[in-house]
1. For relative contact order in percent (Cα under 8 Å, 6 or more apart), which of I, II, III scores largest?
2. Using FRET efficiency 1/(1 + (r/R0)^6) of positions 35 and 115 (r between Cβ atoms, R0 = 30 Å, to 0.05), single out the structure from I, II, III with the greatest value.
3. Just checking, which of I, II, III has the largest value of mean count of other Cβ atoms within 10 Å over residues 187-194?
4. 4.7 is what came out when distance in nm of label points 7 Å out along Cα→Cβ at positions 11 and 195 was calculated for one structure; which of I, II, III is it?
5. Using the calculated result 12 for percent of Cα pairs over 21 Å apart, for residues 99-162 alone, pick out the matching structure from I, II, III.
6. Consider the structures I, II, III: one of them gives -12500 for helix-only ellipticity at 222 nm (-39500 (n - 2.57) for each DSSP H run of 4 or more, over all residues; to 500) as calculated from the coordinates. Say which.
7. Thinking only about distance in nm of label points 7 Å out along Cα→Cβ at positions 107 and 171, which of I, II, III has the largest value?
8. If P(r) over Cα pairs in 10 Å bins from 0, in percent is computed to be 6, 21, 21, 15, 16, 13, 7, 1, 0, which of I, II, III is the source?
Structure I
Amino acid sequence: MKQIKICDTHNDFLTELSLEEIKGYIKRCKNNNVEKICASYWSTERKENLIVKELMERTNLLKRLDKNYLVHIEDLWWVKDESKLEFLKQLKPFSCSLTWNNENVLAGGSKSEAGLTEWGRRCLNELANANIVIDVAHLNRESFWQVTKVLQNHIYCSHTGFYGVKRHKRNLTDKQIDFIVQSNGFVGLFFYDKCIKAPNNKTAFQVSDIVENIKYFTSHWGFDNLGIGSDFYGIENYPDGISDYCDFSKLWKALKETGFTEKQIKKIFYQNFIDFYKGLK
């Protein structure tokens, strides 16, 4: 495969690796021509009294190593008062998701029935005014639509599957994708087998499952709003050996064999997120 740039809008290495391991991982990513990663700090299972300290350490390290690698905070359950909200605004990550799968003080995740709370609406407005992107990944339907009443443009979903391929609560419906695309937004496809492996596929998790999801999106919404949000370090079963960026040649080859052009693949691998990111400025 001709070496091309890669952008990944969701990778949990910032949570799962030690500070020393992060240094080595960033170096490997650069060697594999990774241009940008949204490095996710998943707070759901972290101890509340350690979150602020860990976020400061890991954010500062990432900024020193490579300013092109963006911090994402997944699940703001711990932002319960003004002081934590102010800390978050001062930390200024690239993006935040209000919830993980469960409900919290801000909104409802995909496994809950709760909606956006008044405190959640307050945080949403404050973060948006601070130019921090709100990631709608993991929100349930009600919270998603309530968020979009506040945010109209550049709706961002870092990692998801598509309900039209697999009927899973975690996946975006066609109606949601319609809204995101019309908002000049961005959707990152993740590699989570329980959400993207078609129910009629009885074989092992394959690269073809990723290709089918890409085909579904592009056949309905074209090639301008889709990218990759792998969820590396956040998933257990990798598709046919794609467990790192050096393995993306398998996906490139599979897309080419399916009939995708080099320009179209570059848009999905890299260019769409770069265009989205520049459009936020």
Structure II
Amino acid sequence: MVVRDDFLSKLRRYFGLNLYEVKIWTALLSRGVSTAGELSDIANVPRSRSYDVLESLEKKGFIVMKIGKPIKYIAVDPHEVVERVKKNVRNDADVAVKRLDNLKQTDVINELRNLHKTGVELVDPTDLSGSLRGRHNLYNHLELTIRSAEKSVTMVSTSSGLLRKIEGLKQTFKDVAKRGVKVRLAAPMTKELQQAAKELEGIAEVRDAKVNARFVVVDGKEVVFMVMDDQDVHPTYDVGIWINTPFFSSALEQLFDLAWKEMKKVKAK
């Protein structure tokens, strides 16, 4: 049996299997029922490893062991395997989330925060910066940065960019606003943004900015700015720069304050 390497790679990525596991599994799928020795020969997997691999696949729900002499293995229907994998992923995710939630109630998180705060003073300023590739990573970092805000969040974006951020970060804006954080958003206004402004009433102030820029300043200390126009770049290749520098961030925020006074308020419709 010959299975293309690219197909095996896809199976490893989708199902979370190692190379020996996908080889044995595809070999069994092609046979339906087979022994460990036969599968070892077909899949070109060392016989000494085939039993461990088959045991692992059985635990994961990919195959069933048939009692008898010799012991044989039966392939589970791939559709059923997908459902089992989905269930296992959900269960693992639930366990991981509960573990992290429980971590908040322990002294571990406090020790980590103290370590971070005391250690930051020893870090070279040039180390407190980074490049963020891909819009998904950008928005994850934006959410993390905004959640840490204590005083203010200032955001300038394109019309479509602000719509995306309102959709993805609305709850984050709401959470920080409850703590008294001042949230200001600016972008070239459209009818869609006017409607979005209604959803942010009491949470953030939105104004019409006649400028094409993309950046966020938090507490006048941290800034994240995107280096390309979101209309000209695919989300996968979007790039942002994060800098933790009060000098540059506060200067940028002061310039924004001057422009903010000239921007028209957006009335929710």
Structure III
Amino acid sequence: MNIVVSIKQIPNLTDELEINAEGTGLDHDALQYVLNEFDEHAIEEAVLAKEATGGTVTVIGVDTTGELDGALHTALAKGADSAVKITGDFPRGTDSHTQAKLIADAIRGMSPDIVLTGVQAADDRDGQIGPMIAAHLGVPYVGVVTGVQVKEGKAVVHKEYAGGVMAEFEVALPMVVGVQAAHQPPRYAPVSKIRQIAKTAKIDEVTGGAGPRAGSTVRRMFKPESAGHAEMWEGSPEEVADKIATLLAEKGLVKRG
């Protein structure tokens, strides 16, 4: 079983996000990038599938930050067998259309049985990469998946719909899967193991060409402007209740006798 996992780095949402000078997007040079959390679930599901049926897991991503090695080393520490990074003159924050084309071109020669990727990413939230990889490869795609079992040239995937409705699909391989959640929480990789992997593991490099540069264009981005602050009222319950009633009357929401 030849399993490939596509990963993507996204801005760390716990940091303060800065807007560029043009006001058209984030200042990517000021951002710290981390692995997309849905891709962590894709890695876990891939390793679980390998443990259940055998085979190999290859993790691949586009190096748009110069820092992809850390994410690839972590994937290897969690059970992936090999890692590939696509290199080139790619700006930080390269759009999903470009990344999907680069990844599809790189993995086409790998002849994967199944490709797993995160169902979406926090920096675009539209789940483009998975279905676009499938379109470029000409294979089926199923997204919002919470479980994958592979056997006899087919994959049984569990897909979640709105309201918690679950469905089960049997799909002929090869295919692409957008993973929302793995069977179990992503396993922890000790820092010591990641450091050891970094010293000994080899990351294969593939040179990527120009992508389609498609997608939406942001005309303006700005931080919400503060319109005021909360007023904190002190006093007894009766005094606070009277203040609330007075405010509601001033707003015309209630009438006071």
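1. III
2. III
3. When mean count of other Cβ atoms within 10 Å over residues 187-194 is calculated for I, II, III, structure I comes out on top.
4. Answer by label: II.
5. It must be structure I, since only it matches.
6. I
7. The maximum falls on structure II.
8. II
Quick note: the coordinates plus some simple rules give every number you see, no bench work behind them. No experiment lies behind these values; they were computed from the predicted model shown. Cβ atoms are built from the backbone, for glycine too; each structure is taken alone.
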